[in-house]
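Take a look at the structures below.
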Structure 1
Amino acid sequence: MKKRFIVLVISAVIFSSCQAGENNDQTNSESDNNEQLPHVEESNNDGGNQEDHTEDGQLNGKTSEDWEVETVANNLDVPWSVMVQEDAFYMSERNGSIVVVNGSEMERQELMTSDPIAHEGEAGLLGFVLADDYEDSREGIAYYTFVNEQGNLMNRVVKIENDDGWEETEILLDEIPGDRIHNGGRLAIGPDNMLYVTTGDANIPEDSQDETNLAGSILRMTHKGEVPEDNPLEGSYVYSYGHRNPQGLAWNSEGNLYSSEHGPAAQDELNLIEPGKNYGWPVIEGDESADDMEEPIIHSGEDTWAPSGIAFWTDHLLMTGLRGESLYYYHEEENNIVQIFEGKGRLRDVKVEGNSIYIITNNTDGRGSPDEDDDKLLKLTLND
């Protein structure tokens with residue numbers, strides 16, 4: 001393997017105060033569409049087996065002041081994905097490391113890969129999931145950017161193993177188009193036990209309309225890297241296409257798949273994903289429509305959320321915002337997006353565990369204004 005193995009063990013600072021966040025961004029980035037702050041409905045300020053605090057309308061009245069905020073870990077370096085396993089938190093960092101936080105200890109290990117991870121622009125080590133049997137197998141799956149023999153940025157999905165250090169053991173899917181921007185990168189295991197992968201248009205919008213191209217798509221595959229027999233396009237990994245830069249995947253209790261997607265200049269989207277469907281980019285955006293193309297269930301209009309990770313708290317969808325610097329709630333009955341937490345800067349991913357919500361900030365990604373101890377893993381719990 002070409003990468004040097006590094007292990008650092010440092011103490012994670014644990015405290016329970018919340019500080020004000022920052023806002024900064026630039027255009028045509030990973031959504032970082034425009035410079036206008038988001039206009040969302042502010043109410044005066046995935047989910048497991050948790051008590052339901054979230055009947056439609058109940059979160060509408062929540063603001064940052066309604067949450068108890070605890071810093072679980074800090075000094076993270078552009079974290080991208082967070083997983084919860086037993087009492088530990090596993091996070092990928094875009095520079096190529098995997099961080100494990102367990103109680104007051106934080107361990108950072110460089111992922112050893114068959115080609116060096118290319119941390120350029122929005123590229124790098126992005127999506128990351130643990131196997132369901134991780135405690136026994138010590139295996140996971142990761143998505144990262146590399147430079148191929150022709151000198152082009154590409155992405156791949158690989159199996160990884162933690163045997164006294166994280167190491168790539170098998171390439172599951174190779175040569176996914178990449179670029180300094182629009183790499184997609186989210187991984188998620190669906191209720192059907194298939195692996196779902198979001199890919200970006202790699203800054204070539206027309207590739208999203210090519211069913212034979214892996215760019216601008218949501219892919220579906222087995223854990224061995226095979227094309228499932230029941231995929232909508234025969235012999236293809238492509239589950240849906242016509243996407244620009246999707247970065248969120250989550251299923252509700254009925255098994256419906258949702259995805260968040262960065263728009264070109266605002267017009268960020270939340271989509272209900274159906275197999276084999278074309279979601280329109282770059283032919284249509286916003287309220288536009290065309291034959292045989294799907295419209296989003298909601299979009300941000302002239303504002304921007306810069307959405308990334310999403311998760312369900314019971315059956316209520318939560319969404320992180322980078323440029324929007326907020327945690328949002330999708331109010332399905334009113335079909336609007338409600339801001340329920342802000343003040344910690346750019347937010348990249350969200351996970352739900354019990355009655356708590358875990359979010360990771362992304363202020364060190366080159367577009368934020370980081371505090372000296374950013375980035376952070378935060379735990380949010382509704383005040384009694």
Structure 2
Amino acid sequence: MTIEPIQADDAGEYRCRVDFRWARTLNNIMKLQVVVPPKDVLILDENLQPLYRLIGPYDEDSMLRLKCLAKGGRPPPSVTWWRELHLLDKIHENENEEEVVNELVIRRLARTDLNAELICQVWNSNLTSSIIATVFLDLNYKPLVDVFLHGGRTSQAVHEDDDAYLDCYVKANPTVNEINWYFQESELKSNSKDAIIINNQSIILKNVSRKQSGFYRCSARNSEGEGKSKSIELEIKCPPEPVINCTWANETSYFLLVECKSGYDGGLQQLFQMEVYDVDKKHLQINLTSHSKPVFHVSGLTPGASLILVVYAINAKGRSSAVEMNVETSVSTERQFRNSPSSPLKPLLGVLFAGLAILTFIIFLVFRLKRKRKEKDAHGEEHVKKER
């Protein structure tokens with residue numbers, strides 16, 4: 001017997017009977033189980049309305065409930081939810097003999113769920129193919145904002161008189177309708193006088209100067225709200241500032257110590273230079289370099305010479321303005337300091353002499369007291385002899 005095409009109603013028990021003339025009749029019973037694939041699968045919203053392809057938009061942080069309804073199928077099918085190749089939910093319930101339901105709950109939608117593909121798969125046997133229904137999530141969220149130097153750099157040296165380019169990267173849905181730029185928390189506007197050009201999500205600072213060093217950020221707004229970037233520091237590299245508070249001292253007639261304090265280094269590594277000129281001969285005598293701090297030890301000088309000291313700082317952008325000092329080396333071998341013509345040994349000698357004088361006076365007093373005591377003792381002994 002051949003059944004073609006086989007139908008769901010063909011399921012059941014079939015008996016094959018064989019009768020013999022001279023033997024007993026034989027019966028063979030067979031049970032036919034017909035696998036019926038599911039007829040249809042639907043994705044429904046909370047109101048049991050069918051959903052197709054792109055669904056939403058939903059708000060960020062909101063809850064999403066979807067139902068997958070499988071109709072028909074024998075045996076009752078398995079209904080599962082998937083996100084791409086990741087299984088989300090496999091618990092399903094039989095609504096009745098003809099329908100199976102699996103409800104998917106996403107308690108808090110995140111911006112990473114934008115355009116997520118959610119798949120409901122229905123399957124009941126290895127003899128049949130699964131059927132699926134698919135939807136894609138549309139999600140609204142406020143802008144996610146970040147700021148970079150042009151080319152995606154988070155920090156980079158920008159030299160004085162160069163042009164600086166900053167980009168505001170925005171990820172938002174729906175599209176932003178407003179972008180603002182800030183420097184040191186004050187809003188920036190396009191300004192030809194200050195050579196500031198704002199073009200959509202970019203800002204150009206022409207011929208930057210040191211005063212434009214600081215922190216920049218941007219913000220973006222859409223119907224869901226405003227997003228703010230973190231600040232990025234723009235460090236403008238420039239020539240160093242001159243040294244300050246310079247002092248000098250004659251260690252000896254032949255040796256000079258010069259000490260200064262360094263100014264702002266311009267954001268670059270700096271070194272310090274000192275040139276020593278003879279006032280009379282008007283030519284360079286000594287040229288010294290210090291790589292750490294503006295402190296110079298000058299030796300080999302002529303006693304009683306008049307000199308001009310020129311000190312300045314240097315970095316990759318250039319040199320600072322120079323600081324000049326007029327000095328005279330001492331004639332004597334005493335140590336001398338600027339604005340201190342007398343030797344520091346003189347006060348020390350005065351103290352020493354005063355101490356010696358006091359010590360001499362004390363010795364004199366002790367000697368005088370001892371002498372008076374001896375005279376008193378001698379006078380007492382003479383008086384006792386007379387009485388006897």
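Ranked by Kirkwood radius over Cα pairs in Å, structures 1, 2 are led by 2, which has the greatest value.
Suppose helix-only ellipticity at 222 nm (-39500 (n - 2.57) for each DSSP H run of 4 or more, over all residues; to 500) works out to -4000; of 1, 2, which structure was it derived from? Computed on structure 2.
Bear in mind these aren't lab numbers, they're just calculated from the coordinates by the rules spelled out. Please read these numbers as outputs of a predicted model, since none were measured by experiment.
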